[in-house]
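**Student:** Structures for review follow.
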Structure 1
Amino acid sequence: MPSSAPGNIPSTPNEPIIQVKGLKKIFTSDGMAVEVLKDVTCDILAGEVVGIVGASGVGKTTFLHILGTLDRPTGGQILHFGKDAFAWDDKRLSRFRNKEIGFVFQFHHLLGEFSALENVMMPCIICGTTKTEAREKAARILEELGLGHRLDHLPGSLSGGEQQRVALARAMVNDPRVLLADEPTGNLDQRTGEKVAELIFSLNQRYGTTVVVVTHNLSLASKMDRCLGLTQGRVIALARDELKDFGVGRG
């Protein structure tokens with residue numbers, strides 16, 4: 001990892017790094033249109049940690065996928081670093097996503113036939129980094145996350161917490177400006193989940209990475225800079241004492 005904030009162009013603290021304006025998302029199934037996101041408007045500021053909370057099925061993961069350009073909106077506008085990434089073709093959008101946005105999911109999605117080091121190297125290889133440099137970058141961040149002694153181990157020989165740390169290393173290896181995490185502690189026991197959460201916060205503090213986390217975990221949500229509640233297709237700002245009203249609990 002670099003000694004300064006990640007990303008090609010440094011972001012000024014407190015400036016909007018992602019701007020969401022009137023976002024809509026409609027899915028069609030069996031001829032029926034389901035409007036999951038109706039009119040989502042919000043800003044994600046550079047360097048902050050934002051929680052996205054809400055009851056199951058309200059569209060939190062859909063919203064996160066659109067923020068990460070994994071899915072396209074039906075309507076509205078999203079600006080990433082002041083640019084409309086969805087106006088680009090798929091090839092350019094894929095390059096942008098690979099470099100600027102890191103993803104961590106509830107299930108680690110590691111490739112079982114590759115070592116921890118090889119899994120983390122892959123985003124670098126995809127964006128054209130030489131194997132030597134990719135290996136150095138992957139080893140460095142795995143060492144930083146406490147896995148320097150597990151570089152050559154396959155995912156199946158790692159604990160759940162170690163697997164999620166490898167997934168976190170993979171998400172951060174290209175020095176993205178934004179890290180998106182979907183229930184990153186949801187598949188872990190409480191103690192292990194807390195350790196993974198601490199790592200996410202430490203990366204934010206050390207490198208200024210902007211972090212957006214979907215979570216049902218009250219302890220994790222309460223540590224965010226702020227939380228947005230998703231309800232009836234829209235988002236609202238939440239105070240900490242309102243979190244329990246939005247499906248956030250102890251687990």
Structure 2
Amino acid sequence: MSDRAARAAGAKLAAARPILLEARGVDKDFFDAGRRIQVLRGLDLEVHRGDRIAIVGQSGVGKSTMLHVLGGLEAPTAGSVAFEGQDMGALDAAAIADFRNHKLGFVFQFHYLLADFTAIENVMMPALIARLSDSEARERAHAVLEMVGLADKLNRRPSELSGGEQQRVAVARAVTLHPSLVLADEPTGNLDPDTADEVHRLFEQLNTELGITLVIATHNERLARRMSRVLRLKEGRLFDEPMA
């Protein structure tokens with residue numbers, strides 16, 4: 001089956017699954033020296049549970065901003081974002097923080113690991129913030145580090161890990177609490193092709209084995225082709241992207 005046919009089949013299956021995240025009419029504006037800059041303009045998006053969606057587009061078009069709005073890191077200027085039917089705009093700061101910690105995982109181009117902490121200590125952080133006991137947080141962190149192939153490097157600090165290993169630690173940290181959704185912003189942007197492929201396979205594993213829904217902004221065409229749906233962000237809106 002071709003990539004295009006596989007994505008078409010996946011789209012039909014997705015339509016039968018419940019909507020996990022929905023954006024409707026989302027605008028996002030910034031102001032620079034009194035000048036209004038429109039980044040997102042009436043953006044609509046439906047993410048169904050179990051989806052693997054790639055967001056592509058030129059640098060500076062607003063992919064990172066879009067992920068920040070979807071993940072509750074920034075509020076939209078207009079429009080709405082709902083997660084599991086709950087309007088995010090109706091939540092207070094504490095509820096949004098709880099949502100991001102329990103329901104959502106973020107992976108960035110730069111791993112943002114804490115330099116003075118070991119791999120397992122970095123991965124434990126979300127569980128400790130969620131007030132799990134130290135022993136349970138450590139157990140969860142150990143399990144996900146084993147899943148990403150780093151069970152033998154639990155006590156290494158970031159400086160003792162390769163770039164690909166650091167990114168795998170960042171992915172493990174994002175899924176410690178088994179979130180429903182992972183938003184990833186250029187997660188392989190700083191990696192060589194072989195290492196990037198390892199991270200690609202890891203994302204597929206998270207989707208197929210843990211059922212985690214993925215929305216990934218990427219310039220990497222090989223990663224985009226692994227997704228079930230590819231959307232292009234252009235002039236503030238999303239369009240289906242046909243790929244050969």
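**Student:** Consider the structures 1, 2: one of them gives -11500 for helix-only ellipticity at 222 nm (-39500 (n - 2.57) for each DSSP H run of 4 or more, over all residues; to 500) as calculated from the coordinates. Say which.
**Tutor:** 2
**Student:** From which structure (1, 2) was distance in nm of label points 7 Å out along Cα→Cβ at positions 124 and 140 calculated, if the value obtained is 0.8?
**Tutor:** Working: 1: 0.8; 2: 1.3.
Label of the originating structure: 1.
**Student:** Matching task: 3.3 is the computed value of distance in nm of label points 7 Å out along Cα→Cβ at positions 92 and 132. Pick the structure from 1, 2.
**Tutor:** For distance in nm of label points 7 Å out along Cα→Cβ at positions 92 and 132, the value 3.3 is produced by structure 1.
**Student:** Let me ask something additional. Name the one structure among 1, 2 that FRET efficiency 1/(1 + (r/R0)^6) of positions 60 and 172 (r between Cβ atoms, R0 = 30 Å, to 0.05) of 0.50 was derived from.
**Tutor:** Numbers: 1: 0.85; 2: 0.50.
This value belongs to structure 2.
Coordinate-derived values only; no laboratory data. Here the structure is a predicted model, which is why all the values come from computation and not from measurement. Cβ atoms are built from the backbone, for glycine too; each structure is taken alone.
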